[in-house]
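Dropping the structures in below, format is structure tokens.
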Structure 1
Amino acid sequence: MFRATGPALSQVRLLDPTSVRSLAVGLSLWPTKQRGQNFVTDPNTVRRIVAASGVAADDVVLEVGPGLGSLTLGLLEAGARVIAVEIDPRLADALPATVADRAPDRTDRLTVIADDARTVDGLPAAPTAVVANLPYNVAVPVLLHLLATFTSWRRGLVMVQAEVADRLVAPPGSRTYGVPSVKLAWFAAAVRVGSVPPTVFWPAPNVESGLVSLQRREPPSTRADRQQVFRMIDAAFGQRRKMLRSALAVLAGSSAAASERIQAAGLDPRVRGEMLSVADFARLAEQF
């Protein structure tokens, strides 16, 4: 594992609004909504995100969507080794040069992988943490894929759309509790730890962003596997306002059969999916 040693490193020059736009012009790049490209232009915000992540010099950080390198440089400033996964080939190709220019003695700590974070399955080193400004339109599938595929990382900090942040941390019974809330709870505990205004991005999004801290934990003890539990979650929330016995009738063969299995799991067939914890869904999956 990488550890900082040797003489003191020179200061990293983080990106500001002028340098972000200059890099974009040099690449003939205009950020696209399709890829959720909103680049952080405020060094203080970058340092706040890195500090909240708790990343240290012995961490191997998996960063998704590094873009022009705003957060990448902040992570390198903290001394971490960074594995950056970028779907846009222009940005992936340009990132090493940006780091060489603004953090020349830390270039050996950066690895760039041109790939889709929703499907990437091989990394040059086992990450210990994930820190990312996740594209709004794919934040949940990316996060669930990273949790399922790379089991070495134990903590993370992701910046997502504020509405998505609320869903990720929502407890059972709350208005925003849903499929993302339960599936994330299978892997990790999630806590919202801050907000980020639109004004620190270029281009500025129409919504505020939220910071979500993740701490990996063991899934509920169950005989069912993750795919079986997730099938229960999808079925229950596929008909969100229906009672559980109705939502699971197709899987069981009938509403009466569903009621029997729900009761065998120690649950009320009249309850709705949004009232169940991930442990409840795990017990339910064992009966199906």
Structure 2
Amino acid sequence: MISKDFNSIIELISTFTDDQTCIDHLEQLRWNSNVVSPFDATSKVYICKGNKYKCKNTGKYFNVKTGTLFDNTKVPLQKWFLAIWLITSHKKGISSLQLHRDIKVTQKTAWFMLHRIRNCFGINDEKLDNIAEVDETYVGGKNKNRHNSKKVQGTQGRSTKDKAAVLGMIEREGKVKAVKVPDVGAETLTTEILDNVKDGAKVYSDEWVGYKGLNAIYEHSFVNHSAKEYVNGDVHTNTIEGFWSLLKRGIIGIYHQTSKKHLQKYLDTFAFRYITRQTTEAERMNLLFANTEHRLKYKDLVK
């Protein structure tokens, strides 16, 4: 098991010296000495050699990696643990180019590993409560910075031709959710906020017309940024804008750009790190290990 004071790569390597110690740790977290078949949870399980088990009802063999992000991997688990430590502990994440240099795998393998890990970050299902700040932003290059041959026409204002719209919702002193949305119209924004913010919560936003429908549902207040009003008593959106700063600095500085196809996974990753910012490295890693039963196949990733 990872020690409670685990906080460095040195301690990680000294704790997980080989694949067997990694397997023992995953089995403890996943099953806690009570092995459950991923094919039939009601079935009796037989212990076999080589860290394998057999499901009596289906006759299928499995191990602790079956049905998880580690399923069918040829990469040693110690390298997976290093990759998970790097992506969870670095505030802005890590690029596939850097990971391939750090753990000595090909860049293609590192890219696939990072996407499989990001696929496990979407664990925040609880609705926000108390005071929730909401704000929208856009992810994508600015048209004015493009070469004339690559400029996209009709991208002024809130167009999503060359960029992706993202709605952010953050509970003060609590969780954050960031969702890629097709547009920032009132219907889209209201639907997402209803899905993610509890009834009875106070909702603070800016003056964007897309939030006006919230008045009939929540105790809704806003600040008028166009009039240079950024704080009005307790009403402001500074917390969610601080999260946007982390997100955009991470994308610009580490990844440089993200495709619309994979953007939600990056949003989930930044939200996970923000939510767990007060936890230890070990607690953060174990929280992710508890949510690894999401296998992403390469063919599904690239189709």
Structure 3
Amino acid sequence: MISRSTVLFAIVALIMFEVIAVPVWAQSNFGARTPWGDPDLQGVWSYATLTPLERSPDVDGRAFYTPEEVAAYTTIRKTDRPDRPGVDPGGYNSHWLDGGWVLPDNRTSQIVDPTTGRLPLNANGQARVAARRSYRDMHPADSWLDRTNWDRCLTYHGVPPVGTNYNNTYHILQTPDVVAIHVENIHDVRIIPIGDQPRLDDSIEQWNGDSRAFWDGDTLVVETRNYADKTELRFLSTTNTRAVERFTRVDSDTIAYQFTIEDDKIYTQSWTVDRPMARLDDYIIYEYACHEGNYAMINILAGERERERREAAKKKNQPE
């Protein structure tokens, strides 16, 4: 459950955001330190939220939900479907879901810049989105390569993460030279060097990119680039994408988390998400054995082959 201090923080941050571009939480006064003196980010944290990444056209450009809209939206997203008791709209029943709540300040998008709350795609970005959608409509499962990286158990939320209906959890551990982030879903572990550490050569690309970190006061800043050309984040990316994350511990229960994406190949400007992470007490992350239990991939491919067989038989039986 999100603490009262988290709600108060969100209100203060919202007020200050209208006045200055740098969030008020950028200078944290929270005193928890590691034995070697760095701000202590360690623990299990949730980035779950029902607030969408982009502002929906349904809210008519408004930056905030009304309290009545929050209540209705939360009820729809977190309860079972009335026509199918025990079955959630996401495909799982409610026992397995971890969707979180609308952000404490009732924002209608996680994106705070640009103020439209929308991804600022340029013409090339829009064309890429349309082409990818068209290809997957025409080739939903010609092979496993046509399926998403999360269908294939390669990556899920990606770096930076955008939450889904479940497994929105980071386990953060620190040493003086490294921060390690265990991602719950598909159990990636990000090993991020801190300080003036050499980066990988630009020719070496990775599913989750190449990350390096440094301390800016009490804020851990993580820069990631060298994404692979097959990387699929919850937003459009290319090998040119650069991500900058900012982690600031603002109280015992909250990390203020912000990330900015830069990629002039597909966006008209950089864009920024601002979303707190809530501490999860006594939370155990179990192994997410994705490949071992991935019957969905077998069934998807088998189903597509059966559809093709029926289509071919239908055409064969049609009169000339």
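Just so you know, all these numbers are worked out from the coordinates, no wet-lab data involved. All values reported here derive from a predicted model rather than from experimental measurement. Cβ atoms are built from the backbone, for glycine too; each structure is taken alone.
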Structure from which 40, 19, 15 was derived, semi-axes √(5λ) of the Cα gyration tensor in Å, options 1, 2, 3: 1
Highest-scoring label, criterion being FRET efficiency 1/(1 + (r/R0)^6) of positions 31 and 215 (r between Cβ atoms, R0 = 35 Å, to 0.05), among 1, 2, 3: 3
